[in-house]
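J.: Please find the structures below.
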Structure P
Amino acid sequence: MFPEYRDLISQLKQKDAHFAKVFEEHNAIDHEIIRLEQNPVTSGSDQIEVLKKQKLKLKDELYVLIKRAQVS
């Protein structure tokens, strides 16, 4: 995610507790989506779509935090 900001993301994860929390939550949701998609029973569930929307919202928040840090 955002490879062009890899160094800044690394810095923010160490220095900004909120950023680190949102980043970890995003990754946890990503792993849960993958797990659900790989399971034939849950692969078509509505829960996956809900999680994808949550993940996108977190990604948007991370982008705002990155851009804000980049300016300051």
Structure Q
Amino acid sequence: MADQIQEFMEIPRDFIKDGTQFIHRCTKPDRREFIKISQAVGVGFLVMGAVGYLVKLIHIPVNNILVAGA
């Protein structure tokens, strides 16, 4: 019984230890890295927006044809 309690108490302790190690290893991105990440996110927004626009552009007329034909 005591071993189970000890194992149960180790879980949050290990989590906090791993979390602090992770935070200490993390570094703030420099200007060049930040610009690259921002550009990648911007391109992703544009691509997803274009895909959504094309799907809507095709879906509405096809849906109107199908609904009007029924």
Structure R
Amino acid sequence: MNRHEIITKDPRLLSGTPVFAGTRVPVESLISHLIAGDTLEDFLDGFPGVRREQAEAFLELALDAALTDARAA
């Protein structure tokens, strides 16, 4: 999945907060839900505009970024 199909960032939409493409759902909300103990299913049920593929791809991007940062440290 192309990054632009996962996340978009537009200064006219939520002041440029990264959101799931095609929605107004901030990607940060997925992380917040998971930290709070919600499952991915819970999140998707609460935000039906976000596709499972998008959420999973975003988590993969976040993991890759974290691992890259950890290697650079």
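Derivation of every value follows stated rules applied to the coordinates shown; laboratory data play no part. Computed from a predicted model, the values in this text were never measured in an experiment. Cβ atoms are built from the backbone, for glycine too; each structure is taken alone.
J.: Supply the structure label, taken from P, Q, R, corresponding to helix-only ellipticity at 222 nm (-39500 (n - 2.57) for each DSSP H run of 4 or more, over all residues; to 500) with the calculated value -27500.
T.: Numbers: P: -27500; Q: -32500; R: -16500.
Clearly, the read-out refers to P.
J.: Can you say which of P, Q, R returns 7.1 when distance in nm of label points 7 Å out along Cα→Cβ at positions 1 and 57 is computed?
T.: Working: P: 1.4; Q: 7.1; R: 0.6.
The read-out was computed on structure Q.
J.: Matching task: 12.8 is the computed value of Kirkwood radius over Cα pairs in Å. Pick the structure from P, Q, R. Provide the component values of the computation, followed by the final result.
T.: On the way: P: 13.1; Q: 17.8; R: 12.8.
Checking each candidate, the match is R.
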